[in-house]
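The following blocks contain the structures, represented as C-alpha cells.
Each reported figure results from applying straightforward, stated rules to the coordinates on display, with no laboratory input. What you see is a predicted model; the values in this text were computed from it and never measured. Cβ atoms are built from the backbone, for glycine too; each structure is taken alone.
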Structure P
Amino acid sequence: MRIIFAGTPETALPSLRALVEQGHEIVAVLTRPDAPAGRGKKLTASPVASLADQLGLPVLKPSKADDELVAQVRGLDADVAAVVAFGMLLPQALLDAVPGGWINLHFSLLPRWRGAAPVQRAIWAGDAVSGVTAFRITKPLDAGPVYRTLEVPVEPGESSGALLARLAELGAPVLAGAIADAGAGIQPVPQPTSGITTAAKIRPADAQIDWTRPAAEIDRLVRAVSPDPGAWTLLHGERFKVFTATPAQRAEPRLAPGELAADRRHLWVGTGDGDMQLIQVAAAGRKPMAGADWARGQHDGVSGVRFDG
C-alpha cells in the first residue's frame, strides 16, 4: 500500500519501522519542523525525521495544516495515512485528501482517556490496565471508529515514561494490522457511548505534591508525571524535584505531612496517611541523586526539616 506516515517523537519510531518492514511504500513522512534542543538550543530534527532520513524516505515538515499542505498530500496519491503522536490537529480538508483515511495509534483503550495525556492520566488514576487503540480519525478528537485494540496491564511501580515506551512497541503491530484491515475493506467499529473520559495535558503546576494527600495517591502522581513535567515540592522556597518515591512504613512514629527524616540508607517524608521513601531527588539547580545521598549532604541534617508545600 501507498502510505503517508505522520509522527514526531520517539514513540512513533516502532510504528514507522513496522510499516517499512512489512514492505509498504511510504510515499511521505510528515513530522513537525526542526526545534531548538539541548543546552545550546540548536535546531534539531525530530526523531521521526531522523529515522526517515536514515531509511531514505521523503520528509515533509509543515508548520501548519494549510491549503499548501492539503495540496501536497493530495498529490501524493496515498491509499491511507498512519498517525502516531504527530502533534498537529488535522483539519477536515486534510482528512479528505487521503481516500483511505487517517488511522491513528492512540495510547489508551478508547473511549477511556481521549486527549493529549492518556498514559499520564491512566497512571495517575491508578488504572490496572492500559492499552492501545488504532482508529480512524474523525471529528471530534479521538472519537473515531476503531479497527483494533490491545490491552496492556500496568506493571507495579511503572512510570508513564516506561509504560509509554512499552505501548509504543506493542502498538506498532496493532497499527500495522489496522492498516491491513483498511486495505482489505474491513470497516472500523464505532466507539461505545459510555465510559468516555478525557486526558487533559498535565501542566507543571499540576505536578506539585500535596503532602497531606495519601501516600498511594502521591506515588501515582510521581509516576504519572515522570519524566515530564516531573513532580516537585518546595524546600526553603525553592523547587525540589522528586523523581522516584514509594510508600513505606518506618519503625519510628509516623512523620507529619511534609516532614523529613533520614537514616544511612533512606530519606523519608510524611504524608496524609503514612510515610514514603524518596528514592531519587534533585534540589534546585542540582543533578538527580539518591535521596539518602542528598540527606547526607545536608550539613545540619534533615531532622526537623519540612517541605514548604
Structure Q
Amino acid sequence: DPLAEPDGPGIRAIADLDSWGWNHQTGDFGLGSQQVPFALFDIDTVVPYPSVRLRIDNHYGLALPDRAEYFWAEPNVGPKNAEQSVDYQRYSVRQEIGGDSFAFFTEAPLISLDPVINPNTTGMGDLIVGQKMLLTNPKNRKWQVAQILTTVFNTGSAHRGLGNGNTALEPGLLIRRTLSETTYLHGELKYWIPLGGDPQHSGEVLRYSVGLSTVAYQTDDFAAMPTLELVTRTVTSGKKTLPNGQLADVDGETFSNLLFGSRFAWGPPDDLGLIEFGIAGGLLLGDNGFYDSRVLFDFRLNF
C-alpha cells in the first residue's frame, strides 16, 4: 500500500501532524500530548476524565423541535403552538468522577428559549446522569473502547419547552484510535430510547459520530488543540408537527452537523487542577441539520 510506505503520503501526513505538536521549549512532547485525547466537545471521552465543566452552548435555527419528542414534547404536553424554529442557549455544569476504568457523571442545564411562535422562557432543563466503563486495558496505546449509559430525567418544564416530558435512556459505545502521540481519531455510537413519551409522537434516535483531535502547539505548561467532529442523528420512528399544525412521520430522517473548534490548556496542575478553555462553532451539512449554526464556550477544570 503506497499510503503506508515509509515515505508514502499517509505516513508523511501523520508525521506533519506530529511536528505541529512538537514542544517548542524542550524539543519533546509536552502538555498537549497529555490532554489531546480529551479535547473534543460533543463526542464523549473514552477514558474517564475527572473534571468539572462549565459550558455556554448557543444553538440557532432548530427546526421542528417536537420531532420524535427529542428536544421538546408534542403540543398536548409541550408548547401548545406549532413551532417553526427555535434559538436557544444552554448553560450547563457537568462533573465527572472516577478512576482508570470507570466514571460517573452528572450534568445540570439552565435553558433559555427564543422560539419564533411560542413565548420566550428560561428555566432548568432535564437532569442528566450517566456512567461509562472502559472495556479495554487502560495501558493499550492503540485502541480504547468504552461502554456508556446516559439517563435523562424529565426535570425541565415540558409545557414551557424546557424538557421533553419523558425520561430517556441512551446506551452507547465509545472508540478511540491513536494515530500518533499528538493525533487521535474518535468515534461514538448511541441509541436514544424515550420512556413514557407519547406512543405515536416519540421515537428512538440513533446517533453516530466521528472526530479528530490534534495538537497545534505545546510547551510543558500550555497547549493549543484543534478539533473536528461530525455528528449525525437518524430518527428511527415517531412524528413531527409541521408549522401548519399537521403531523408527519419522521421515520428515517437523518441530519448531520459539523463542529470545529480549539481547546487550550494551562498547566501543570496545581492545587486547583489543570485549567482548560475551549471554543467551537457548528454548522449543518446539506439541507437537513439538527440546527443551522452553533457557538459554544467551555471552561473546564481537571483534577
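A compact table of results
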item: Read-out relative contact order in percent (Cα under 8 Å, 6 or more apart), computed value 20, structure in P, Q; result: Q
item: Parent structure of the calculated result 4.8, given that distance in nm of label points 7 Å out along Cα→Cβ at positions 138 and 234 is the read-out and P, Q the choices; result: P
item: Distance in nm of label points 7 Å out along Cα→Cβ at positions 178 and 290 - highest-scoring structure of P, Q; result: P
item: For helix-only ellipticity at 222 nm (-39500 (n - 2.57) for each DSSP H run of 4 or more, over all residues; to 500) computed as -1500, the structure of P, Q it came from; result: Q
item: Among P, Q, structure where Rg and Dmax of the Cα atoms in Å as derived comes to 20.4, 64; result: Q
